[in-house]
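Visitor: So, here come the structures, one by one.
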Structure 1
Amino acid sequence: MTSKTLEEICNILPRSKRNTKYGSNVGKYPFFTCSKVVDSFVDIPDYEGDSLIIGDRGEPNISFANEFSASDICYILQNKNKSMLNLKYVYYYLYNNLDIMDNLYVGDTIKHISKANVKSIAIPIPSLKQQNAIVEYCEMNDNNIRQLEKEIEDKKAHIQQYIKDYK
């Protein structure tokens with residue numbers, strides 16, 4: 001299996017001009033900052049097409065989205081060759097290996113990752129068929145995890161209601 005750098009397999013789009021305060025509590029599309037939690041939204045996306053979003057400061061994080069906006073402290077990467085690469089495979093690879101990026105974030109007070117370091121990240125590239133199988137497996141498990149998280153929240157609510165009713 002060969003490895004390729006993100007620079008070889010992705011186009012790094014120009015940074016957004018939006019500051020981190022741009023998003024609001026409501027909106028149709030996610031607004032990404034360097035936070036791992038997406039809690040801001042917009043009504044009109046600035047970016048379209050499958051994309052990786054990498055926050056350039058704080059804790060290493062990566063997101064995958066199709067229609068979205070992002071702040072000026074995010075790198076936006078898109079696939080150079082869809083016939084050879086499933087970009088979601090790259091997302092799952094990096095998301096499940098954040099330590100790769102963690103080693104590239106530097107700084108004393110607030111860590112950050114440079115564009116050069118983002119470009120240099122090496123990704124093992126299996127066949128497209130294997131990439132698609134990996135993505136399918138990860139998506140299935142992500143769906144299961146989301147279902148279980150919802151069940152946990154529902155159970156907590158049931159417990160709280162039971163305690164209230166018991167009084």
Structure 2
Amino acid sequence: MLTKVLEATPNDVEVLIDLAQLLEGVDPHKSLTLYENACDLIKTSEDGLQIDPPAAILNNIGALHMTLENCERAKEYFEAAEAKLQEDLEGDLCDSKLSSYVITMRYNLARCLEHLCLFEDAEVLYKGILREEENYTDCYLRLGCLARDRGQIYESSVWFKEAISVTVV
């Protein structure tokens with residue numbers, strides 16, 4: 001259905017995004033193309049203004065690049081998504097929803113850094129996330145895995161125990 005709508009209105013950003021979301025798990029290449037087309041349309045508005053794509057779309061593009069093992073490109077998109085969210089937060093410092101999105105973007109970036117073998121950078125991000133959100137269990141687990149992979153078994157067990165002791169609110 002959306003494919004037919006897209007054929008009729010190929011420049012409809014909402015249709016591009018909806019179809020891209022539907023295809024993320026089934027056809028990541030097609031999904032990525034649709035998201036990138038949507039970004040191009042968003043960037044070139046009719047009134048000539050330069051508009052940045054929303055952080056959520058940039059994050060989704062980054063995630064698709066990760067799925068397709070294009071980690072360098074994924075890193076670029078995760079960094080752009082976080083920067084966009086930080087910019088949005090400057091206008092509304094008390095928006096806790098945006099703050100949680102920033103944390104998610106940082107986590108995605110940290111996972112990407114691991115794939116790029118930038119383990120120290122990933123560790124810094126995970127620890128930074130935990131300073132802001134101490135119940136982010138996945139960060140404890142990733143820190144445990146990083147320590148384990150360095151052969152630091154005791155340190156890894158400490159991180160894993162921390163993950164187990166986290167109280168989910």
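Just so it is clear, none of the values below were taken in a lab; they were calculated from the coordinates. This is a predicted model, so every value here is computed, not measured. Cβ atoms are built from the backbone, for glycine too; each structure is taken alone.
Visitor: Comparing distance in nm of label points 7 Å out along Cα→Cβ at positions 50 and 154 across structures 1, 2, which is largest?
Guide: Going through 1, 2 one by one, distance in nm of label points 7 Å out along Cα→Cβ at positions 50 and 154 is largest in 2.
Visitor: Could you tell me which structure in 1, 2 was used to calculate relative contact order in percent (Cα under 8 Å, 6 or more apart) as 11?
Guide: 2
Visitor: Among 1, 2, considering only distance in nm of label points 7 Å out along Cα→Cβ at positions 98 and 122, which has the greatest calculated value?
Guide: The structure with the largest value is 2.
Visitor: Right, something else. Among the shown structures 1, 2, from which was the value -12000 of helix-only ellipticity at 222 nm (-39500 (n - 2.57) for each DSSP H run of 4 or more, over all residues; to 500) calculated?
Guide: 1
Visitor: Suppose you compute Cα extents along the principal axes in Å for every structure in 1, 2: which one lands on 60, 35, 28?
Guide: 2
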